[in-house]
Structure 1
Amino acid sequence: MRVLPMWTLVALASLVAAPVSAQAIRVAAASDLQAALPVIAAQFQKDTGVTVALTFGSSGNFFAQIQNGAPFDLFLSADIDYPRQLERAGLADPNSLVAYATGRLVLWTRTDSGIDVRAGLSALVEPRVRRIAIANPAHAPYGRAAVAALRHEGLYERVQSKLVLGENISQAAQFAQSGNADVGLLALSLAVAPAMKSSGSYVEVPAALHPAIEQAAVVLASSSQKAAAQRFLAMLTSAEGQRILQSYGFARPPGGLTSRPGFARRN
């Protein structure tokens with residue numbers, strides 16, 4: 001008998017306990033979507049009458065939870081590879097995978113830190129930078145992008161001892177915003193959200209320094225709400241969904257959007 005890790009059991013218990021109506025979909029979403037996705041979900045509910053229950057976390061942890069039977073309908077990953085693996089394993093609906101955005105990495109600091117992030121990644125070697133928040137690269141795509149960018153610039157070994165790992169990119173942002181870290185390598189989508197935008201400054205890390213953060217979604221094979229989940233994907237890739245995502249700092253997928261069936265508004 002396979003024994004599930006405690007974090008998986010807790011996650012599953014919380015999901016099972018959550019009251020969700022018959023006209024609702026459960027969405028596991030990468031934490032860089034924490035500001036943008038509620039806006040899209042609210043518009044979707046208004047247009048269709050379908051409720052969207054959002055849970056945010058690291059893409060790698062969600063991938064493991066879904067493999068262990070977590071009852072989600074839709075998985076919005078910050079790394080396209082996780083949905084691809086689920087599709088190959090038969091855990092996702094065939095042909096439901098769609099790339100919906102490209103994430104962007106920034107170097108962020110509080111306005112009162114005295115650190116000039118306009119110098120880019122080279123600012124991280126300054127003595128006043130003692131702690132650098134990144135998402136855990138073991139299961140968070142932004143963490144892997146941060147490490148790749150540091151390695152590209154020959155800085156990783158010089159700053160490795162300063163790294164403070166968040167469970168996901170949202171927690172890394174909390175470390176930087178609270179002062180538990182002096183700077184953070186974070187998602188642009190979080191840096192432009194009102195709370196962080198008003199309390200700090202950032203500079204974008206050139207995309208050429210790390211692999212593209214190609215984000216993709218997939219409908220799960222175990223879902224009992226596949227039609228509604230597909231409609232949400234259609235909303236996500238529609239002109240309106242893309243406008244909202246881009247207003248929060250996301251770019252279009254590297255290969256462009258895959259065409260999805262349109263979603264119908266209720267009368």
Structure 2
Amino acid sequence: MEKEFSLKLCFSTLGCPEWNIGEIVKNAKKFKINGVELRGNKRQHISPVFSREERSQVKEIFMKNSLEIACISAYTHFSMESISERLKNEEILIDFVELAKDVNCGYVRTFIGEIPFADIDIAYDYIAQSLNRLGKKIDNTGITVLIENHDQLCTGKLLKPLLDRINNKCIGILWDMANSFQAGETIEETYSFFGKHIKHVHLKDFNKEAGGGFVHCLPGEGIMPIKNCSKLLLANGYEGYFSLEWEKMWYPEIPSIEEALRAYNGLLVY
């Protein structure tokens with residue numbers, strides 16, 4: 001008998017900076033999306049500075065509409081030399097963990113940051129020290145902090161030495177497939193390095209320009225192996241979300257998120 005797979009779709013609010021929470025929920029329902037990844041920058045969609053009342057309102061509107069808050073995107077990083085700056089970012093991330101707990105979200109994204117050292121092992125050690133400290137502090141919260149492959153550490157090969165230094169079930173991976181693929185790694189290679197740690201996935205599509213760069217295009221119209229990525233993960237027991245990260249905030253000239261969601265919805269059928 002053929003195995004059945006559960007496909008969970010969500011989108012990041014990076015693609016709809018002008019929408020309020022009500023509009024976000026309305027459009028998630030409209031496009032038959034299961035959940036939403038809320039961007040936690042300032043007070044745009046969600047923030048640790050939200051009051052208890054605001055947190056309750058966010059939680060309630062998602063619950064009433066049978067939607068999940070799939071992930072909250074924090075902008076913390078830990079690769080800097082300054083111990084005081086790293087400790088400050090740890091505290092900020094803990095605030096995001098408390099926020100996630102209050103709105104019934106299981107995951108918080110963090111960046112690693114730019115690597116300022118010629119010896120990358122120094123950066124690995126600094127980042128691991130912070131994340132191991134953090135993991136112990138959030139051990140009983142039920143929240144997992146997810147490292148996104150970003151900046152210099154886009155590939156599984158470069159992230160593996162960091163993961164080898166981290167020993168805590170509260171730390172996982174948010175796989176931005178386009179980041180690793182554009183850096184020259186196949187999806188199979190990336191998965192071989194950190195597959196078991198993946199809890200959440202960012203997907204988007206690009207075409208290659210004549211000069212060698214990449215340009216955004218609607219999901220399914222480019223060269224990113226989106227369908228192969230979902231097949232690989234589902235075949236290996238992945239149960240998390242596939243999140244459309246439509247970068248409208250950074251590239252206002254690209255099509256609307258509504259167009260992107262129309263293309264995305266139904267694209268990942270296994």
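A few remarks follow.
- Structures 1, 2 were shown, and log10 I(q)/I(0) by the Debye sum over Cα atoms at q = 0.23, 0.24 Å⁻¹, for residues 32-119 alone at -1.09, -1.16 was computed from 2.
- Comparison of 1, 2 - label where distance in nm of label points 7 Å out along Cα→Cβ at positions 104 and 248 is highest: 2
- Top of 1, 2 by Rg/Rh (Cα atoms, Kirkwood Rh), largest first: 1
- Among 1, 2, which structure scores highest (criterion: relative contact order in percent (Cα under 8 Å, 6 or more apart)): 1
Readers should treat all values here as calculations from the given coordinates under stated rules, not as data from a laboratory. Source: prediction; values computed, not measured. Cβ atoms are built from the backbone, for glycine too; each structure is taken alone.
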